[in-house]
1. To which of I, II does the computed value 3.6 (distance in nm of label points 7 Å out along Cα→Cβ at positions 51 and 115) belong?
2. When distance in nm of label points 7 Å out along Cα→Cβ at positions 43 and 147 is compared over structures I, II, which one is greatest?
3. With distance in nm of label points 7 Å out along Cα→Cβ at positions 11 and 139 coming out at 1.5, pick the structure among I, II it was computed from.
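Every number in this text was worked out from the coordinates using simple rules, so none of it is lab data. What you see is a predicted model; the values in this text were computed from it and never measured. Cβ atoms are built from the backbone, for glycine too; each structure is taken alone.
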Structure I
Amino acid sequence: MDLSKLTASIITTSDSRALGSGKVDESGAIIREMLKLEGYEVVDYKLISDDFDEIKNNLIRVCEQKIDLVLTTGGTGLSPRDQTPEATKAIIEKEVPGISEAMRYHSLQITPRAMLSRGISGIRNKSLIINLPGSPKAVRENLAYILPTLSHGLAVLRQEVAECGKN
């Protein structure tokens, strides 16, 4: 599959950064860097608050644009304001639990705190949405682990190749 045709969106959820705290969005920058190295075209980037409706509306917006891969960072922990998984679940048509399970499994090899991540993955309008943690270190580790497999999943989603085991 020609990865140069794959498009991506990055949505960072952070109340403090969205309110102009002056803190740099390191996680969003890492995602952008890693996607570009893999040949993805990052066509959308948004830094928003942890507001449920704002997250939900931005996810719907990018999925309507038929963006192949939508990566969120932040809002997957236990804080009362962490609402990214709930907003994602509210708009997806199909859940893809294996991606999030694989990230948690991989992260548990590094830190037991990985069990506290509530991120989910799913599909809406042929866009694959994946909730990544907010920590720059965790973003890099998780994305490095799943990126090699995503191109095949996106090709299947776009109906460019058959699923494994299907002819």
Structure II
Amino acid sequence: MFKVGIITSSDKGSKGERKDLSGKIIYDMVTAKGYEVVRQVILPDEEKELIKEMIYMADELKVDLILTTGGTGFSKRDITPEASTKVFTRIANGIAEAIRYNSLSITPRAMLSRAVSGIRNDTLIVNMPGSPKAVKESLEYALDSIHHGLEILTGKTSECAR
């Protein structure tokens, strides 16, 4: 199946001051779909560290999918979208836009998400919310379409688009 890297962007999480519930939800949901999580890390909200990790996962580990959680809000330390866009070789805005659209049916605060999505060579990168509830809702909504996108990106398409 597909190889996945998970990055939690959290100052408190990286210091062990907060449990990474969102990263665990991502792990549980993608492994239930049959994906292999090859690396999962918790990093502080530091752009250089996030960029370095995304590049490592994409270029060295050759993961098919990187899912980030956290760092997509309005706080001055929330820089995951900026780090992600510096890693992309191509944009794939529709994924983040669709997640935001779906989330708006749950809460009007979804409009405050600055999450982005894109591609680095053969790796899809998708920013997810930091809240465990929002991560679960977002992945439930988007994972099947992300799966099909991965099939196309990696050349492993097994069926026509639904």
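1. I
2. Result for distance in nm of label points 7 Å out along Cα→Cβ at positions 43 and 147 over I, II: largest is II.
3. I
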